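Trainee: Following are the structures in question.
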Structure I
């Protein structure tokens, strides 16, 4: 059997959530951590848009959307039931929250990060836009340990990298923000060995370099 190849980037939130799902699904891939300033032809030939993650499966098919990579991995194996297979309505709820995050929160987050970086006068306004959405997550976490229930699910790992980004924009403000349940949730993920494994720093891939097996 040909081992799938995952083109990734350590700090990219989309690649990060793909790696988290692959680890939780106990799948094995060949990891190629790339240099975005020198994108390998091998990746561009199968996914011309040039973004990560890109997953090349053993049969030659390609998955180049992070959520699709996550669902693929967990469809192969889901020992922790992150897809909540016992409850189809929960899966629909997960996808709704992820869609809102990817389309609303991420846009607000990027504007907040840019405003902070360039010391724009609208930084607080941008942060408040982020918080409007995050308060729905805070409310959910006040009711159960994870976003849609007492056990983690796809949505927790799908939005985790973006919550992490948000928390790092203004660490002093975040430490005292009215988001205590969100903070506890994030720390809980940081303390999970799977997160550390997903964030391990691997050498940048170049043609002919040593193969890195990820997910074992």
Structure II
């Protein structure tokens, strides 16, 4: 079943949109709301008459805004059913819960994908996996439960820090499954609920959530 957006809710979402000209400002506001998901896909937009009354603009303004929205691929007009929110096919992935890189190289001048902060593997990864697979049998005879990480890996990491001028022992190293796990552990070890923590802005969005879950009050700095 399609969602239906009430006129007063649309007015709240649109807010004080640019009105020079009004149809363009309204179209841009609606496109942004649909594009970032605040108006979900397949939501039926209010009728032109209802939007005109809710926003205090002429019906021609709404008609032109809806038409431009359809032309831009952010709405579809269904005969006898109304106007529904959508997104162009090449942008529909952004509304999927699974993130997949577009694969467009920045040098192409077409787009830089910011939806997923991941790229192709760096040189040497395949060879590293091959070496790891060769070493795997040595770990299969045990339960494999090593909460702080493989001893050999911890020793290598500690040696790297020592070489860089910070004397470190393997016992001081904990290997995590990723940056998010490390941030969560550090936040809980070094802060208490209610503590103020300064973060960069913008910053890794999952880091914000990890710090908030620890009860921190976040203070952003550019």
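Throughout, read-outs are computed from the coordinates displayed, never taken from laboratory work. Keep in mind the model is a prediction, meaning the values are calculated, not measured. Cβ atoms are built from the backbone, for glycine too; each structure is taken alone.
Trainee: Check the numbers for FRET efficiency 1/(1 + (r/R0)^6) of positions 128 and 192 (r between Cβ atoms, R0 = 41 Å, to 0.05) across I, II and tell me which is largest.
Mentor: I
Trainee: Which one of I, II has distance in nm of label points 7 Å out along Cα→Cβ at positions 40 and 152, as calculated from the coordinates, equal to 2.7?
Mentor: Computing distance in nm of label points 7 Å out along Cα→Cβ at positions 40 and 152 on every structure in I, II gives 2.7 only for I.
Trainee: Looking at structures I, II, which one was distance in nm of label points 7 Å out along Cα→Cβ at positions 88 and 200 calculated from, given that it came out as 3.1?
Mentor: That value comes from structure II.
Trainee: From which structure (I, II) was helix-only ellipticity at 222 nm (-39500 (n - 2.57) for each DSSP H run of 4 or more, over all residues; to 500) calculated, if the value obtained is -15500?
Mentor: This figure was derived from I.
Trainee: If distance in nm of label points 7 Å out along Cα→Cβ at positions 120 and 160 is computed to be 2.3, which of I, II is the source?
Mentor: II
Trainee: Computing distance in nm of label points 7 Å out along Cα→Cβ at positions 72 and 144 for each of I, II, which one ends up highest?
Mentor: Going through I, II one by one, distance in nm of label points 7 Å out along Cα→Cβ at positions 72 and 144 is largest in II.
Trainee: Give the label, chosen from I, II, of the structure having the highest value of relative contact order in percent (Cα under 8 Å, 6 or more apart).
Mentor: The maximum falls on structure I.
Trainee: Using Cα Rg over 2.2 N^0.38 Å, single out the structure from I, II with the greatest value.
Mentor: Comparing I, II by Cα Rg over 2.2 N^0.38 Å, the maximum is at II.
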